[in-house]
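Pasting the structures in now, so scroll down.
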Structure 1
Amino acid sequence: GRYDLQISLHASDPLIHRLLTRTNYYEQIIGYIRTINALKKEKNAANLYINLIFIITSLNIENLPSFVDFAGKLGVNSVTCHYLTIFKPEHIKLSCFFMKETTNRMFDEAQRRAQKHNIQFFLPPRFGTGEAVKAAGSCRDPWDHLFVDALGNALPCCYAGEPIGNLHNSDFLSIWNNEEYKRLRHSFITGKPHSRCKDCFKSSPVNIDDIRSHITFRSNNKKEIFEILGMKDNS
């Protein structure tokens, strides 16, 4: 089978990486990637798939094309990009929701470079382009993933608000097959997004042009951010 190794990097510039992560591990991470790739070649481990994760923010969006060039030089298999989710008020200024044209332009250039380097490149929907409509209903998370936080809370995806169970109280299969999970899956099959998912761009990608899809669905955090933005929470 194939083994996937996902590595969060977020920049090809050490300074941007330090600003985003508040760490000084950039060179160490790059060293590890090169070592892994060397071992991969030495062992002829073609089934090891290296994927770099790039969280898109206002600080690093203009670095994305260079990041793809860097990924090509490192010899990784793919780059996967995700928009930043606003969890705290201080994250608002980091969201690319407020620099849509620049974001779309950087996506286009980065995609061209990915083709040049022959690496797979995965992007979220662009802003205001209509491509989102074509991808509607594409979320597979309720069938493919279960996320667990430090308190044992089980969440159907990394964007989810309320837990769907807790591993301290139930075993994995009991949560995976519980009634709430079944309702969630059924909502995608019928094309009627569950209330948990109504603002998410993964259930309805046209939501990418709604600021709500860029804000955490966790109720306490969301309420504070909505108040700062002068918005009402209709959930």
Structure 2
Amino acid sequence: QFSDEEHDKGLDPEWLEILAHFYTPGRYLMHCAQMASAYLVHISPASTISNCAAFQAADCLRWVSHISYRTKELSITHPSIGFAEKEREIWEKNQSWQAFRELMERMLAAKDWAESFLALNIIAKPAIDEAFFRGLRNSGRRANDTLIALLAEAALRDSERSRRWTTSLVEMILSVSGNRSQMELLMDKWCPLANSAIENYCSSLPNQPGAVDLAMSNLKKFHSQLGL
């Protein structure tokens, strides 16, 4: 429908630059989440956890595919912007992405299953939800980009499922004596990385002066719901 109605031709040139710098490089971000989810499938101590992580990996792959598809569509309609050409360079060098890149690379290097789970499901994925998807949804609405807003909203619906099983697993973990202190140590280690990722990314989003505070507030609210 959006393609038939030539949606992309009506996008503002300034917004296209925003998409090129803050949306289309996101396939690297989501691929990191996909890889970490797939790793969790292999190292989790129970099939009940592995099965949930497998569906989560599939969700992440779906968003890698959606972002890639949109990148190609935008490159066809607006070939001069550099869509499908500059994403890796932006991901590796643009300052707005570097804190997220550090978070994701450190997360992928976590070998212990509990730390890997915490780094991904309690820290990185919620940070992605609040900064990348929710931030772009809000900016997209202000830029009259209905499609990006709808795609981001759909991704957040996927994340609701992820958060449900994360909440149940954390509840079980904290029910065991001694686990809370270990979880709190890991939270102290990983939360600053998430906060830095949110601040660096959201502070560059257009027309959202309160984006950083909102994203951090939502992340803290989720952690509070987990009892952490």
Checklist entry - Among the shown structures 1, 2, from which was the value 1.00 of FRET efficiency 1/(1 + (r/R0)^6) of positions 36 and 76 (r between Cβ atoms, R0 = 30 Å, to 0.05) calculated? => result 1
Checklist outcome for this item: The value 23 for relative contact order in percent (Cα under 8 Å, 6 or more apart), derived from one of 1, 2, belongs to structure 2
Checklist entry - Here helix-only ellipticity at 222 nm (-39500 (n - 2.57) for each DSSP H run of 4 or more, over all residues; to 500) was calculated and came to -24000; which of the structures 1, 2 was it taken from? => result 2
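Since every read-out is calculated from the coordinates, none of them should be taken as a lab result. As the structure is a prediction and not an experimental result, all values here were calculated from the model. Cβ atoms are built from the backbone, for glycine too; each structure is taken alone.
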